[in-house]
Structure 1
Amino acid sequence: KDQPLLYLIHGMSGNHFDWQRKSDIEPLLPQTKLAVIMPAADLAWYTNTDYRMNYFDAISQQLPSKVASLFPQISTKRKKHFVAAMSMRGYGAFKLAFSSSYFSYAASQSGS
């Protein structure tokens, strides 16, 4: 019950498959003990919107709760929760890390 968790966030015009298509994540993962979640957030910048699409709440609160209930082997320790983003969604990764108590580390790959 102590498996580390990495959220990988897609780029501006991408989707939850971007990391699989645009990186070497699949062959690298078996060498780690990481569980990986790749949520999609359309074009919302991982923020809550004026039109009731609450992406930030969904990814920072609802999704972690769902992950914990479905995958009991995932660590509940903040120090084992990471978030990384590609492209312009680096903003989303840092926003999630700085604005929630769920993530301990954030990274941005070629992002703003």
Structure 2
Amino acid sequence: MIELATVREHCRIDEDDTSEDNLLSIYTGAAKRYVETWTRRKLYVTNADPGFDTDEDRLLLDDDVRTAMLLLIGHWYANREAVNIGNITSEIPLAVDALLQPHRIYGV
């Protein structure tokens, strides 16, 4: 879906460091499912993927979707626990939701 080299670069992991590739792959899969659930659409890497032509609610992995996924992956990589203690946190405005908003199907 998104190349591990791109995910490593986004997370600022040395390109030769493959020690966390399994974790990054899990995060990438979770980000894909997040996008599909939030938009209520199936995500395709290319328009040549099986089912793309017949899926009326298809979603192509464009730069907006890729960026939203990388933001999610980066957040999960940096914050590995469900609870953040002792730090002030806030959602990055106009980030993931703003990138995915134009692709969301409403009323389903």
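Taken together, the values in this text are just the output of simple stated rules run on the coordinates, not laboratory data. Bear in mind that the values here come from a model prediction, so they are computed numbers and not experimental data. Cβ atoms are built from the backbone, for glycine too; each structure is taken alone.
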(request) Figure out for me which of the structures 1, 2 the number 2.2 belongs to, where distance in nm of label points 7 Å out along Cα→Cβ at positions 20 and 44 was derived from the coordinates. (result) 1
(message) Computing mean projected area of the Cα convex hull in nm², for residues 12-51 alone for each of 1, 2, which one ends up highest?
(response) 2
(message) So if we calculate mean count of other Cβ atoms within 10 Å over residues 4-11 for every structure here (1, 2), which label has the highest result?
(response) 1
(message) Among 1, 2, considering only Cα Rg over 2.2 N^0.38 Å, which has the greatest calculated value?
(response) 2
(message) Quick check on the output: -6000 is helix-only ellipticity at 222 nm (-39500 (n - 2.57) for each DSSP H run of 4 or more, over all residues; to 500), derived from one of 1, 2. Which one produced it?
(response) 1
